[in-house]
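The next part holds the structures, each set out as structure tokens.
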Structure I
Amino acid sequence: MTLQLANNHNGGGDAFDRLPPHSIEAEMCVLASMMLDKQLAEQIVSILDGDSFYLTDHTIIFNVMRQLIVDSRPIDAVILRDELKKQNQLDAIGGSAYIAQILGTVPSAAHGMEYAQRVREKSILRLMIGLADDVTRRAYSGAENADQLLDAAAGEMFKLAERRITNPMQHLGDVAAQVYDLLEDKGRKGVETGFWDLDDMLNGLQPGEMIVVAARPSMGKTAFSMNVMQQIAAQNVSVGVFSLEMSSQQLAQRMLCSVAMVDAQRVRKGQLSADEYQRLAKVVVQMRKMPIFVDDSPQLTPLDLRTKARRLKHDHDVRALMIDYMQLMDNPGPESRQQQISEISRGIKAVAREIGVPVIALSQLNRSAENRDGHK
């Protein structure tokens with residue numbers, strides 16, 4: 001299910017009977033800056049599109065300028081006027097006089113990127129208002145239940161949040177200098193897993209990375225990954241676990257049995273000796289000291305993951321996350337399951353980069369692997 005956002009130029013007008021957020025002055029300054037500095041214009045088109053503008057006239061002008069950039073042509077006022085005239089759009093935007101008026105709004109392109117950011121912010125606010133307006137109408141219609149509408153709205157809001165995150169262009173030399181500083185830093189090693197060979201190979205789990213642990217069912221993905229989480233937590237480093245397959249009690253029981261070296265079958269049957277009870281009690285004391293935080297919500301969307309991961313980072317400064325497992329996550333929408341999994345994977349990577357921690361994502365391979373040599 002996909003929500004149709006209200007028109008970007010009119011977002012919220014119907015619902016609140018007021019003009020949506022916009023800045024005509026900022027839009028004019030952006031267009032003028034683009035005419036004055038082509039290099040700046042190339043940067044601006046990477047964060048704005050035609051729909052970012054409130055006025056249709058400005059959308060037309062911007063789209064023509066963007067095409068001129070694509071065609072590697074100049075974008076000064078004369079070229080722009082001729083191109084608009086060729087496309088029979090010059091009179092529609094107010095003629096040559098309006099282009100001159102736009103060009104006169106700024107003396108130079110020095111603050112062009114700041115104007116572009118302001119235009120972009122107003123555009124996102126209009127989209128948010130349009131989304132809220134659409135959700136309101138659909139909620140009143142009663143055609144969908146609350147869960148369906150909530151999932152759809154959350155998905156669209158997540159897409160808006162992704163639009164908010166932009167990384168500026170960086171000079172490669174500056175990035176190289178950052179890498180050199182890391183090489184000089186003795187403490188540059190990532191989060192240690194406790195598996196020496198693995199840590200030596202990966203230099204620890206690096207912040208912002210998504211690490212996929214993939215295997216067919218019952219091959220020990222959860223046991224291995226939980227062991228990694230346990231080893232990290234034993235260093236008094238906070239970790240977060242999103243368990244979609246098992247409840248928090250099942251996860252805790254598995255960890256108890258593993259650390260205490262007690263047969264899980266005997267635990268389930270309640271056939272424990274006094275020594276085993278004592279070993280389990282000692283492990284409980286140890287686990288209480290380990291900063292492992294578990295979320296066993298059976299339904300988890302990329303938006304849920306992002307929200308909860310940010311909260312974990314803020315409240316507990318987690319240094320690693322684990323998801324068990326990726327295919328059990330939800331991603332409401334009409335796409336095929338393959339497309340949904342692709343979007344889920346992209347969402348996990350975005351979370352890892354945004355909060356700056358490694359994310360271990362377990363992935364279930366299908367049973368066709370059993371037909372291969374060694375069943376691997």
Structure II
Amino acid sequence: LPRLPGTTALCQPGLPAAAAVPRFGVHTDQEGQLAKELEDTNKWGLDVFRVAELSGSRPLTAVVFSVLQERDLLQTFRIPADALRAYLLTLEGHYRADVAYHNSVHAADVVQSAHVLLGAPALQAVFTDLEVLAAVFACAIHDVDHPGVSNQFLINTNSELALMYNDVSVLENHHLAVGFKLLQGENCDFFRNLSAKQRLSLRRMVIDMVLATDMSKHMSLLADLKTMVETKRVTSLGVLLLDHYSDRIQVLQSLVHCADLSNPTKPLRLYRQWTERIMAEFFRQGDRERELGLDVSPMCDKHSASVEKSQVGFIDYIAHPLWETWADLVHPDAQELLDTLEDNREWYQSRIPGSPTLTAGRERPGPDRFQFELTLEEAEEEDG
């Protein structure tokens with residue numbers, strides 16, 4: 001494949017010849033165990049770390065296969081299984097294994113989380129099959145070739161990607177370019193049987209969803225979601241009424257954003273693993289910033305950052321307001337997730353030395369609030 005500006009040459013791994021595509025797109029001698037693990041595809045809290053182990057480090061391929069089969073989308077859109085497999089293995093190969101958090105395990109987690117959120121009763125039959133396919137694809141590609149540093153780092157270091165995208169949603173634009181470019185690989189275009197109109201519509205939706213994963217868009221996305229909650233219309237069965245593209249894409253953007261920020265709503269044993277990974281990635285960026293003589297970004301200084309305070313701050317000022325609003329939109333479908341989020345917040349709060357009670361902790365602004373506000377302000381400046 002030709003090289004995209006700002007990247008190393010895109011490549012397509014040689015695929016072993018196979019008479020039949022494996023059930024989940026990956027060859028593994030643990031297919032039975034993998035199938036058992038993927039029985040939880042429709043449940044919140046699938047152990048994607050275990051899926052990664054059982055799939056030979058190909059969790060994204062396995063999860064996307066599982067989700068598309070669960071939703072019967074291969075048949076609906078006449079998706080050739082061999083092309084889907086070729087694409088997904090190529091895509092997964094472009095997620096960097098040496099990046100602690102933004103790798104293919106995270107992508108698999110976001111795909112599966114979005115799949116569960118799409119199954120909420122309040123969204124029953126709201127979205128078309130094409131919209132669902134677009135959401136799954138958007139989640140699959142949303143962090144491909146992530147270098148393990150933030151947009152601001154790329155801008156501050158005058159990186160080729162920042163120059164390419166004029167400092168605007170640098171990574172998100174790059175993930176989209178790579179994700180779509182890889183469809184041009186040999187036998188990788190699994191959308192080949194879609195009509196021209198369907199392809200254009202899918203592309204538009206995927207672009208809108210992935211660009212909305214830029215954290216600089218978080219505050220405006222949340223404000224729009226709150227407005228939608230205040231004015232929402234539902235059928236007699238409690239299903240959302242979304243008449244216009246702007247409404248439909250707004251809910252899909254919010255859904256993908258929630259899936260992307262779903263770690264604190266997962267069982268604690270999974271959430272703790274995600275926290276270890278994101279902090280390792282942050283600290284690595286902080287080390288690079290220190291070496292380059294740059295100011296170390298909030299939460300990226302391993303000498304002063306508190307993992308526990310960072311998570312409590314993240315929940316209080318980012319995750320909880322988002323999930324609380326989402327829960328209002330699909331009420332009462334997400335209440336259990338909100339309860340888990342609050343339990344997890346209490347667990348991290350309790351591990352801060354000399355921590356106050358849960359209520360007092362919520363009332364006290366503390367330095368972390370300003371760290372998060374600073375991070376978002378920087379992001380907004382970058383966006384503007």
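For the reader, a short list of remarks on this structure follows.
- Structure from which 1.00 was derived, FRET efficiency 1/(1 + (r/R0)^6) of positions 98 and 146 (r between Cβ atoms, R0 = 30 Å, to 0.05), options I, II: II
- Structure from which 2.2 was derived, distance in nm of label points 7 Å out along Cα→Cβ at positions 50 and 330, options I, II: II
- Winner on FRET efficiency 1/(1 + (r/R0)^6) of positions 178 and 290 (r between Cβ atoms, R0 = 30 Å, to 0.05) once structures I, II are ranked, highest first: II
- With mean count of other Cβ atoms within 10 Å over residues 274-281 derived as 18.4, matching label from I, II: II
- Of the structures I, II, the one that 4, 17, 21, 21, 17, 11, 5, 2, 1, 0 was derived from, the read-out being P(r) over Cα pairs in 10 Å bins from 0, in percent: I
Any read-out appearing in this document is the output of simple, stated calculations on the displayed coordinates, not a laboratory observation. Not measured: the values here are computed from a predicted model. Cβ atoms are built from the backbone, for glycine too; each structure is taken alone.
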